[in-house]
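S.K.: Take a look at the structures listed below.
None of the figures in this text is laboratory data; all of them are computed from the coordinates on show. Since the model is a prediction, treat every value here as computed from it, not as a measurement. Cβ atoms are built from the backbone, for glycine too; each structure is taken alone.
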Structure I
């Protein structure tokens, strides 16, 4: 198929229809459009400047189609149609829009063709009707609910009306960025996925603005131009209004390509920011089509919004930048000539490190905790009854972790630490057994000290930026000893009271399991501090006990009843439990 034109100069044929039209075109060539009636731009009436200008833009559109520059072709055909609407430029705009995958706009343009030009040939009507049917499968509807009256609706950087809408918005199937703003409210912005041939509902939540700044915009020469804030027209210069604190994109737009390039002022709370902009002729236009469709677009370092953006710029070189989470930034410098229209397809490449998370790393962590015994046991403590008092086991556990962590946050490490725990009993009933004599009764105080190295390994999950969270499970052995310092007063068979002060140490080997959780605060890129809670579950491999290795003389002044012993008994249980809150510091290399 050829682009429709009535110019008498030869124009290279340009295939605008999709392949699915091929059979139709074979049987029914669009000759009526190629040689359009008097509604098309014509060279036969040079005295009509409107017709001449419309034809000029139309022919530029044809040239763009020959190079496959569909968005630029759309701009020229629409400009031709704006000056002098004809079935020819309307039809070609519809075809170019479909080629550019602007399906909703193409659908609107085909409907305008059939509505505004009812006298086109029957074959052309049939083609347009068939296109409409196919396009409806690629176009969905978006229904907005919950807005406030006169709220402005912007989709992919393009104004689409005010709330409430007379009819659902038509959008091409795919992902779109929807922004709704209203005076006195915080703007609402979200991403929505539209399915072709279906209707999607979006609940809009506009929160009343409780804190704001003000923006005052004027044009230096006094022109009355449209003020566009965050891609929505808010009024004409001079204009002043309330905006949420933060950065906003502002430009002026007028007739005959008059306007300003985007600027991005910072609006401060309870302050008035003044912009006095100078309008100029913006001789070029650019359209940025990002993939993914919700990418953030910046022109010459000024953020202009999310999604496809089209606007006028001064002729010259400009930098286009597009960014999106999970993708590498896209940057391109484009040179725009006077009266040029250029499309920049900004296809972002996936960031290969995004899904994998951070890179693997090595870390060293030092944790110190104050373990409190929830279960300690042993015959010594079990004998503390009646008037005896037993203290709560308490101590210190310091551990150094060497950690290798994957980008996913999971990691493993080796652990080395030192455990120290104290337990005392006072006033326990006790007896000494002299050989061949009666028992010597009395009371004893025991000061128990469990100490030793803890050596093991651990698995962990560590994730978070500002407030990193750690869950760890460690296991290993404690290699140590338990020292029992025993003192007391006893009475021998001669009724003599004598003092005993003795101590013994025995091996203590335990297998331990240590679940732990920590919440940290990152202080720099490599360093964080944390608070945590650890539980030490310890099972005896070698249970410590009093082994009567030192005999007691049963008198302070003489032999008394001779040598006596306390009898063998355990000084700690076969299963110990400590709960240990503590502090930590971590350095990642």
Structure II
């Protein structure tokens, strides 16, 4: 009898063990959120959207498992999209209506996605491309992100980025401090993402994985470029596709990592892109021939036709029942993300400024009456100038209609390629959309304001600024290749505010200080390879007589002993400061000058 009892007890224990769930991480009530955004990948640059050439198996799989917004719109270029995404407000309201020229800094008054998550007890991180400001108070670590590892400017190798970065074994900025990384840039960002997941399985987190790929230069490990050999593509598109296939591979690894860690079910995972394709499609106006694939849309990156701003948006949250490969065709936009994710996660958030976005949570769950949103209107445009101009490259949208430039009307349902302007047939529709735009602009323009870089704070001293953020109507040397070739410009200023009076050392240079290069240095270029673009040689400019300009006061400088910069120590009063500086050419010191590319300001 005793033996029978022992056997019975053991059987019960075995049965209980077999019915027990596998060990999981500590319960997290609020969902994690991971937002993955790529750069310059268009709606048609995915196999699941009909591209028969590109290889994107992991994103295709994710597409099949997600809720898909098929009428989802962003800005037409990089920074404007990010400005709207981070704030829930149209980019023109936020100070981000351009990608350079002091007009790509997210205004200090804006509440960011990361701010909202931090206020609600989340851990936050961003990895990759920020493109909303490289100086205080605009850096990601100043805007609610607790852990950051990012490149400078709008892309690897641009002027604010660390010198000589080329996508491989680069130096990036960890919470503002330069740090050497090993490997290809996309691998670096995803490696950081997986490490952050590993360290945060027991608490909710928001992670922003903002890839610089497939933005140019089109540099990619050669094996990915080789995948598209023999298809008759030009090198740029071949490498562009290779970059997308490589990031697709890493996206698949991230999804598996979430599953391995046992947190995939309660993680809201989103994939989207930031504007229309940069290299996946082309149209020759002379020959009227097209190449590549654009999902039947008109326009590419930078265009206010749909091909410039309609992009993929896939969202999956198993625990929240956002799964199953379901399409939602109602008009939605990047400005909807902040209010939507706040509602999905149950975050406390009350906007302080007028929002352009709205929560689409009910739409995601099929609870919203379609008629309630069909007549909703939104605006996107392409400004890319020093101050927003009314009616410039504008597009007013409803689910069905597009009013382009204020006078071209397209029925997207009947004419997705926007070939037939039907404005004359629908005058009332045109008038209604014009009226909306005029009313919207009158409210939005009250928010137009240049963001101001803050000098002399404890958060960034010394401060390293670049001509990338100078206000000027001239062409700005926004990429390091332009720095190397010595692109000249002679008008412009950095808009700053000195927050504390005192003594400051100001340095100006032709090359960034980390390069160690002398003012007159000429340096060799780097030849292109199958997987990479060439890097330009650095020309000697023979610059002389350095000077800085403080508002309207010109102050002469002296070259330092190493001849790497012109330097001067000055007393600055607290208050607004328009800062610039430059050099006279030795051939004609009275008329020939060029402004400096790099500026360092240190409060002594």
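S.K.: A value of 89, 25, 20 was derived for semi-axes √(5λ) of the Cα gyration tensor in Å; which structure in I, II was it taken from?
M.R.: Only structure I yields this read-out.
S.K.: Computing distance in nm of label points 7 Å out along Cα→Cβ at positions 115 and 491 gives 3.5 for which of I, II?
M.R.: Computing distance in nm of label points 7 Å out along Cα→Cβ at positions 115 and 491 on every structure in I, II gives 3.5 only for II.
S.K.: Here distance in nm of label points 7 Å out along Cα→Cβ at positions 179 and 555 was calculated and came to 10.2; which of the structures I, II was it taken from?
M.R.: Derived from I, not from the others.
S.K.: Quick one: helix-only ellipticity at 222 nm (-39500 (n - 2.57) for each DSSP H run of 4 or more, over all residues; to 500) came out at -4500 when computed from one of I, II, so which one is it?
M.R.: Here the read-out was taken from I.
S.K.: Which structure, out of I, II, was relative contact order in percent (Cα under 8 Å, 6 or more apart) calculated from, if the result is 8?
M.R.: This figure was derived from I.
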